[in-house]
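The structures considered in this document are given below.
Taken together, the values in this text are just the output of simple stated rules run on the coordinates, not laboratory data. Given the structure is predicted, the values throughout are model-derived calculations rather than measurements. Cβ atoms are built from the backbone, for glycine too; each structure is taken alone.
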Structure P
Amino acid sequence: MKSLILFAVFCALYANASDSKRNIILRGSCANSQLQFAGGAGRVAFMGGSITQMNGYRPMVMAWLQTRFPKTKFEFINAGISSTCSTTGAFRLRSEVLAKGRVDLLFIEFAVNDDQDAAHARRDCIRGLEGIIRQARAAQPNMDIVVTHFVNPGMLAQLRAGKVPLAIAAHETVLKRYNVSTIFLAREVADRIDAGTLTWKEFGGTHPKPPGNAIAAAMIGQLLDSAWAKKLDKKPVAHVVPAKPLDEASYFDGQFLSPAASVNAAWTWHVPDWKKIPGSFRSNPFGGMKLLTSTEPGKEVTVKFTGRALGAYVLAGPDAGVLEVSLDGGEWARVDLYHRHSRGLHYPRTVMFAADLKAGEHTARIRLSKKSNPASKGAAARILQFTVN
């Protein structure tokens, strides 16, 4: 029932969707997903942060696809996790999307989280999104991809001043390189506000209300309608992947490495008793998950891995500490787990220990520092997964 109500809102606003080509940017082809859906079955994945995880644009697009292909049996994957950025996405993709089987259409949104949560530099925005797209296309060349740029107040102010926010500009560099379509929702909102046809309050803010999500869904519908207006192909055509990446260190070989093999007396592999640990905890999706945990400064854990990058996907709460990491016997480097949102929340984030190593086998020694962030109330490390590229 809820999806039908959302879809009704979507339909009501569809007629007001943008006709501007500058904000609905069709690149390449989406014919492979159309062919698959017309055949009676399809798998569609959505990857992003809280904007994707919430009941927003995602269920509206799901309802639109089901209406567009009423006889098709769809499987929808919600790979949205609140607070996570494109870096985390590049490491999550393999287990949370690609492992589900053939994906015909992938929707991605990470502009807001790369901007406000991770505060990424341009390099990190590129490494994360290129990591997702290049990895997806290498694994499944027929996969169609659409990226939507959502918006927060700071990004909106930049757009209204004629500037493109750093995260969006970096992502667009990747999308042009890989010929991936863009829904430039952020600029559409700025355009409508400047034209006096929309207010930020009506849109609903960083986490849009139904009218704002309906604008996004309508723009996606327009893009796909345009892409699917051509005669249906008889067989899928693989998307071309550039011979060289934009950044050789992008996370296109990204994957998780379970911490289970690293346990010892001081670093335990267990489900924390969250009720006894200060700070709020998101049971969706972290409830019941085991974490590699330590609260003893100076006690080491060893990680052996093959690749050129190592990091950790962590839950960083009010007591988050500082890790000290030594790679291949090198100097100890400090990595602060505490985030500005850790004060009252066990905040999911990925921290990279090293991203430009020589490809091959490596050994990392990790320990908790005796000195934590001044804002932290303890010295704890809680690692969901190690991240390896």
Structure Q
Amino acid sequence: MSMTVATKSSAEIADIAELIGRQRQGWSLEAPFYLDPEIARLDLARVWRRGWLFAGHACEIARPGDYIVRELAGESIVITRARDGRLNALFNVCRHRGARVCTSAQGSARMLTCPYHGWTYDLNGKLTLDIAAEHGVDRAAFGLHRAALEDVAGLLFVSTADHPAAFVDVRAAIAPAAAPHGFDRAKIAYSATYRVAANWKVIFENNRECYHCPGAHKEYIRANYDVDYSLGRNETEIARRVAESNNRWQRLGLTAASPQSDMTGPWYRCNRTPLVPGFVTESLDGKPVGPLMGTIAEPDSGTLRVTTFPNFWMHASADHAVTTRLSPAGPGETIVDVAWLVAADAEEGRDYWYDRLTPFWKLTSEQDWVLCSSVQAGIGSSRYRPGPLSQKRERNVQGFIDWYLKELSTP
């Protein structure tokens, strides 16, 4: 999906602080936030490189020697599993002349060897080559630079900041809810990568509301209460469903049900939401599409929703999970990686089938990419002006905007 949109030069923005200061509560952002190259640069510096970014799944590097390479906030990061099982996030920059050490997206190796001059590092990033005689320096000081890494029940988060923000509250919110799903003992059954012609903020704003769901996501709203909850409809039915789910899930050792989609903290969300009666999983017909994951004992376990700004959201049912990871590719483009997880020992054609596993979120995601590309194109028009947000159905969009502007305005 690609389309050309008009851009405004940095020279047209007199002062970014003034632009932030005139933002009105309850209104969408002005066009430069989505179009201007200088703001895109500041987004990387002040939002992406200072925050925690979802990087992938521990099951992708299940065995010692496995590694994956991720582009995170303009940095290439190698995530390894060392011989002792330790996970490491390493900047993919050789300490000799700066070449990329790992040139493949993933693999397995005993050592990481730079293809330029053969400098070799162990899986913890330590330089193994004795360079004292030839280079006059001690190899101990020339290991690969490390990035902060957090493994939360099999979900991997990386921060490239020199002094990362505390992660303890995020772990406390997500880990107990995610652990029963067994993401650390899962596998990626299917994945898709999209290049969407929209700014990353357009995509995240779309994710934070279901105002558009009735017209765009008929499959999604058959399974979920989002639209009813935001409009205050069917409150008795929803309350009854939440209470019934809580009683059952407490017995199963799962976290409590909530119909809400609000953020748990300023930049993260974790809640388990009951599905509409008749749906035990997010599939087109509501029926299971794979074997139960982790320690979950019953199919009807709702959907665990995890969101972290600026690049991740996940919906996890009892039998599968779908994760979405964003990577900005300039002011008007975003690379989106979507992965479907199932139990590690599940076999395609026996335990699950792609034509049942993937359609629900493949349809929903691709419907969103078309809408987001359309929004980005409209923002590029000379006639674009910020519009009023719904006080009922776009409260979470306002929450995202508040968070974003606070991060952007912090030098």
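List of remarks:
- If FRET efficiency 1/(1 + (r/R0)^6) of positions 93 and 261 (r between Cβ atoms, R0 = 30 Å, to 0.05) is computed and equals 0.85, the structure in P, Q: P
- Structure with the greatest value (metric FRET efficiency 1/(1 + (r/R0)^6) of positions 37 and 245 (r between Cβ atoms, R0 = 35 Å, to 0.05), set P, Q): P
- Taking distance in nm of label points 7 Å out along Cα→Cβ at positions 85 and 277 as the criterion, the largest value within structures P, Q is that of Q.
- Between structures P, Q, the calculation of distance in nm of label points 7 Å out along Cα→Cβ at positions 157 and 341 yields its largest number for P.
- Given 37, 23, 19 for semi-axes √(5λ) of the Cα gyration tensor in Å, calculated: source structure among P, Q: P
- Among P, Q, structure where helix-only ellipticity at 222 nm (-39500 (n - 2.57) for each DSSP H run of 4 or more, over all residues; to 500) as derived comes to -9500: P
- Which of P, Q leads on mean count of other Cβ atoms within 10 Å over residues 45-52, largest value: P
- Answer label among P, Q for the case where distance in nm of label points 7 Å out along Cα→Cβ at positions 285 and 373, calculated from the coordinates, equals 2.4: P
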